[in-house]
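Next up, some structures in structure tokens.
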Structure P
Amino acid sequence: MNRRACLEALLPFVKDQLVVASVSGQWVWGQLSKHEGNLLLGSMGNALGVGMGLALGLPHRQVIVIESDGSVLLSLFNLPTLGTLHPDNLKVFVFDNEAYSGSRISRPSATAAKTDIAAIARDSGIERAVTVRDLGNFNREMSSTIKEPGLGFVVAKVEETFEHRNAERSDVDLMENKYRFVRYVERTEGKPIFLGRG
């Protein structure tokens, strides 16, 4: 299964949701979606925590997190927190290529051996955590996760690809993206978040 194909399938479902992408998802998602509600973090280990905070702070708003196996493994402490707080408006998609391949090197991640992220999630209290291995099942799980109420956690087993290494970079800096995201939240929520300094 290909990550880009999964993200292309997700794209039509994103309307006014807030979408938080880790470093692995930012390149492809940033190319596919020009939604002002995208927060492209450009870092590992942070998307799930930031998405959880947004979901808890804006419980009436659906929040989508685009994660990777490496990023989740880097911050496993988020899973028991997520299982305990259980925000019903959070939808998590973990793209597991069983490798650390964001840089110029490629090394197997723990999921290439015996580590099962969905099982860890379930044991952390996230009841609806599933693993899918083909695009048909991804489409079914993704659609029901987005449409149905409750916390959703989908691990998509994807092949390792290197398209991100040669992907055309956005002309929007990550700092600019952050402020655009904040202004979008302010506008759509009708409340100030950041008033600046001075």
Structure Q
Amino acid sequence: MKTRIIVLIVVAFAIVLGGCGFVGARNKLATEREAISGQWSQVDADLQRRADLIPNLVETVKGYAKEETGVVQSVANARAALGGARTPEDKIQANNQLDGALSRLLVVVENYPNLKANENFRQLQFELAGTENRILQSRRRYNEAVQTYNTDLSLFPANVVASISGFQREDAYFKPEPGARTVPKVQF
């Protein structure tokens, strides 16, 4: 009789301990998923700040470089694509398109010394550079939050809890463009 009571107590204790572990793992995954959402909101805000600066930059460049309409149009199209993107994956893709268009715009600027000396343009370029740094940091923190969540999602016992609770892997990472590692060729 005593043995049965001891066995029942041990089994009850194991069930309570397992339940606490399940709840703890589920709460940790939920917290990490919310951290991803929070970090994405910061990235989104920084991308919006950049998108808000671009029309002023484009108008300033238009005033000096009237024949460069193709580059200016590509920046406007990329900005519109970013504004129309809804999912993180779409926004990441549109952001990469905007990065390329802005790079081409800045190459055009190099051909117009009066534009580079324009105070409005210099101020906009300074603000854009600061915004780009914010975006870089926000992307890094977002990617770290996604990595932490995905790592914990794949570890035992969280992987069991995740499959029972419906937690899914997050694959929307910011990644460098294929040509980003190529060193640009500078000629004088």
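None of the figures in this text is laboratory data; all of them are computed from the coordinates on show. Because the structure is predicted, anything quoted here is derived from the model rather than measured. Cβ atoms are built from the backbone, for glycine too; each structure is taken alone.
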Structure with the greatest value (metric mean count of other Cβ atoms within 10 Å over residues 10-17, set P, Q) = P
Of structures P, Q, which gives -12000 when helix-only ellipticity at 222 nm (-39500 (n - 2.57) for each DSSP H run of 4 or more, over all residues; to 500) is computed from the coordinates?
-> P
If log10 I(q)/I(0) by the Debye sum over Cα atoms at q = 0.14 Å⁻¹ is computed to be -0.76, which of P, Q is the source?
-> P
Please state which of the structures P, Q yields 0.65 when FRET efficiency 1/(1 + (r/R0)^6) of positions 18 and 106 (r between Cβ atoms, R0 = 35 Å, to 0.05) is computed from it.
-> P
Taking 8.8 as the value of mean count of other Cβ atoms within 10 Å over residues 2-9 derived from one of the structures shown (P, Q), identify that structure.
-> Q
Out of P, Q, which structure matches 32 when relative contact order in percent (Cα under 8 Å, 6 or more apart) is calculated?
-> Q
